[in-house]
Structure P
């Protein structure tokens, strides 16, 4: 079988209606119900009906995307029992879904962690207003110099041509102006609550570290790529816990993550969860890569027979 990796999207992939067509499946309904029991509200209804303002909240979006991603993965593995992941990776909060796919932590624990992580991040955003901007088509060295000049940080290395800057709101606005003046092909302010993956998230990281103390982590059953290092996580559960705290303030090295998957022999990728963001980024990083997406039942029905 072709070496295959599971990919999981992060915050920003949420959309009203996600997971709705899976809800009638018994295995999916059970996962929605288990998550709802942990969260204390009807997650299936929120995903299906919104409102969008509530689904976009970090403490709602992060567990919701995780649950829909696990539902998509579970449905695929049920349809294709012989499929075994060679490795897994996720973008930002999606890394928790990748860890769950490798048995590092339980479904319920992951839901609890992501609700708390989102809540801590939202509180940090409210403490210090910040923002993020995507810069496309600018040389990395020039962009790094611009970031230092404007007082922002490199937050996401999404593709060779797309990097996201993060920091205080006024500094991000200044960085956007400088990037446009200095030849960036596109400069796109992101609709986010604050300066994710920057030092402004340090209070959230500190609270997450305390929250994770009693959470059980297990060695991964297959390699999971770390956003922080762009390399497979250590097999030591304590080391994984430390990395996932660091991830809150560290840049997401997605280009390195994709390269690490290729170095592990992966030639086929399946994005499990809402949207197609990771598939698009993957094609920009590795044009030869095979990539499929499962975000709904039609996606499952078309992808499963092809694997």
Structure Q
């Protein structure tokens, strides 16, 4: 008995005969002539050495062996159909895994509404936050460890595609009774000797601390509070030091009272944010996600006014 001869064609045949009830109907379903279907059935029974059906009057009744083949047919053919649908979706760019990273942890705070709308339009795409790629987003994109990176600089991304998202202002956050509170602004030199809480352990990337260093000043102490906006705000609220963050990100905490936002320099410290992706052909959902970022990102100096400009949000069906 050579069970290697049992293939998808035979499984489809057995299931069609059982579900249609007659060889004629099964042949029509499989786009075969009845003689061709009968020939295939005899062929597989001879190869297996067992009968799959027996005739009872005008009816075909499964044998025990036929029942076993039918059980397998239902499992295997359903799984094959799912696999084919998944592969077709992948080929068409309608499904896959989208990995997102950002240079600044607070950037993740405005992603939930983006993800919510995106998942409605692209239900077959899984979105993962690649937080570990935040230190080197360009390398993560090139190595395919990330698909979209939210970055606050265009430098170092010459070989990647950059789409402008919005511009924001980084302000100092201090206790409401702090000496800086109420000032129109503070200069970088004011941070000299201060205890500063930062959002990551790579302080040379901090735009405010870079200005402080350029001014020849140095904080008395720098304490990283990785991945914890609330933790750093809590330290500031307790009077243990100061921090700096985007004004839009600080707004929910400012509304609770006990804190003040103070611009750094008279002109303010402003950042222009970009969505970086690999250049060239990428799945349609990558471009659609960038469109969603522009549509649902923070409403602070959004590029194009309405946040979409010439980059529409694409749906899975319309991609």
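Values quoted throughout were computed directly from the atomic coordinates according to the rules given, and no laboratory measurement underlies them. Everything quoted here is computed from the prediction, not taken from an experiment. Cβ atoms are built from the backbone, for glycine too; each structure is taken alone.
Some points to look at:
- Mean count of other Cβ atoms within 10 Å over residues 72-79 derived as 20.1 - corresponding label from P, Q: P
- At a computed -11500 (helix-only ellipticity at 222 nm (-39500 (n - 2.57) for each DSSP H run of 4 or more, over all residues; to 500)), which of P, Q: Q
- Computed 7.5 for distance in nm of label points 7 Å out along Cα→Cβ at positions 24 and 104 - originating structure among P, Q: Q
- When relative contact order in percent (Cα under 8 Å, 6 or more apart) is worked out for each of P, Q, structure P gives the greatest result.
- Taking mean count of other Cβ atoms within 10 Å over residues 32-39 as the measure, the highest value among P, Q is held by P.
- Of the structures P, Q, the one that 0.90 was derived from, the read-out being FRET efficiency 1/(1 + (r/R0)^6) of positions 120 and 152 (r between Cβ atoms, R0 = 30 Å, to 0.05): P
- If distance in nm of label points 7 Å out along Cα→Cβ at positions 40 and 96 is computed and equals 3.5, the structure in P, Q: Q
- Structures P, Q were shown, and log10 I(q)/I(0) by the Debye sum over Cα atoms at q = 0.06, 0.07, 0.09, 0.15 Å⁻¹ at -0.40, -0.48, -0.62, -1.12 was computed from Q.
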